[in-house]
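All of the numbers you see were taken from the coordinates with simple rules; none came from a lab. Owing to the predicted nature of the structure, the values given are computational and were not obtained by experimental measurement. Cβ atoms are built from the backbone, for glycine too; each structure is taken alone.
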Structure 1
Amino acid sequence: MKITLCTKTDYDRIVTDVADFWSDERAETIRMLHNPVYFHEFGTTAYVAKEGETIVGYLFGLYSQTTPTAYVKFVGVRQSFRQRGVGRALYGYFIRNARKQACGELKAITSPNNKDSIAFHRSLGMSPDGEPNEEGIPVVRNYGGPGVDRVVFRMRI
């Protein structure tokens, strides 16, 4: 597996194949959230993992303008490549580059109903902020706007 900067061709392939990274039922919503700004304006923090010519995973991140924080917006792994360390490798690559930019913290956000994402981020050693919701999942209330709670993960890097 090789990790490189995301190219326009890579970005186009990701949004074309988004259902293979996220699921059919979430594909259209996720596709709309994959704004090309992550590639065009934050291109030095947009990465793809490839095996041969196949994009097996990707990570779109950015560095905060106000704090020394690296933020992961999206990390996606093709369904057929899950449980092979692709997401972990992408995070590691991003963290190494974030440290070079003097970032001392990593941040990622997910929804309280995304159990796989919560388990993955915890496995990386990230800790959630907030107070337990009715299911016992720590959330930051209204993080995504009124009535939109989110799991906000942080980790010192």
Structure 2
Amino acid sequence: MVPGVDELAAGDPERLVVENARRKAAAVEGEIVIACDTDVVLDGEVLGKPADAEEAREYLDRMSGRAHTVMSGLVVVVDGEERTGVEKTIVVFKQLTDAEKERYARFGEWQGRSGGYAIQTLGSSLVERLEGSVSNVVGLPVGLLAELAPQLFEQA
């Protein structure tokens, strides 16, 4: 379910992802609610979702050959009890050519994606290496989820 909530767009990145996840969790009812907010942070700034292909190319230009942090705030509510955590993964982009940036922008995968890329498909071609959780970069830090709600991973 995608809750239609107003998300914060500025401020301390770690506080931002947790608060946005908390807002999403509060908008949903259920015995178990899992809410996540993932942002790309470069030089202490949350990049957010590019407005258009030109801004997506600008993001790629800024991240080319550099490291950035993918940060997720995770909120799990089980029987009314809220548990929160933050996962951080360092992603290093290779030095991108203008042709690679243009191809990716034209491909359109950047739409609706924080930082303007998705690692699970063509965006993986932008990445030189990463340190940390791949599932975090995809958008749900599974290891952190297992830590916050281990009962979800027990066999019946």
_Origin of the value 14.4, where mean count of other Cβ atoms within 10 Å over residues 21-28 was derived from one of 1, 2_ = 1
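Can you tell which of 1, 2 yields 0.30 when FRET efficiency 1/(1 + (r/R0)^6) of positions 53 and 141 (r between Cβ atoms, R0 = 25 Å, to 0.05) is derived from it?
2
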_Going by FRET efficiency 1/(1 + (r/R0)^6) of positions 29 and 61 (r between Cβ atoms, R0 = 35 Å, to 0.05), which of structures 1, 2 comes out largest?_
1
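Starting from the value 13.4: which structure in 1, 2 was mean count of other Cβ atoms within 10 Å over residues 93-100 calculated from?
Checking each candidate, the match is 2.
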*Identify which of structures 1, 2 gives the largest calculated value of relative contact order in percent (Cα under 8 Å, 6 or more apart).*
2
_Of the structures labelled 1, 2, one was used to calculate Cα Rg over 2.2 N^0.38 Å, giving 1.01. Name it._
1
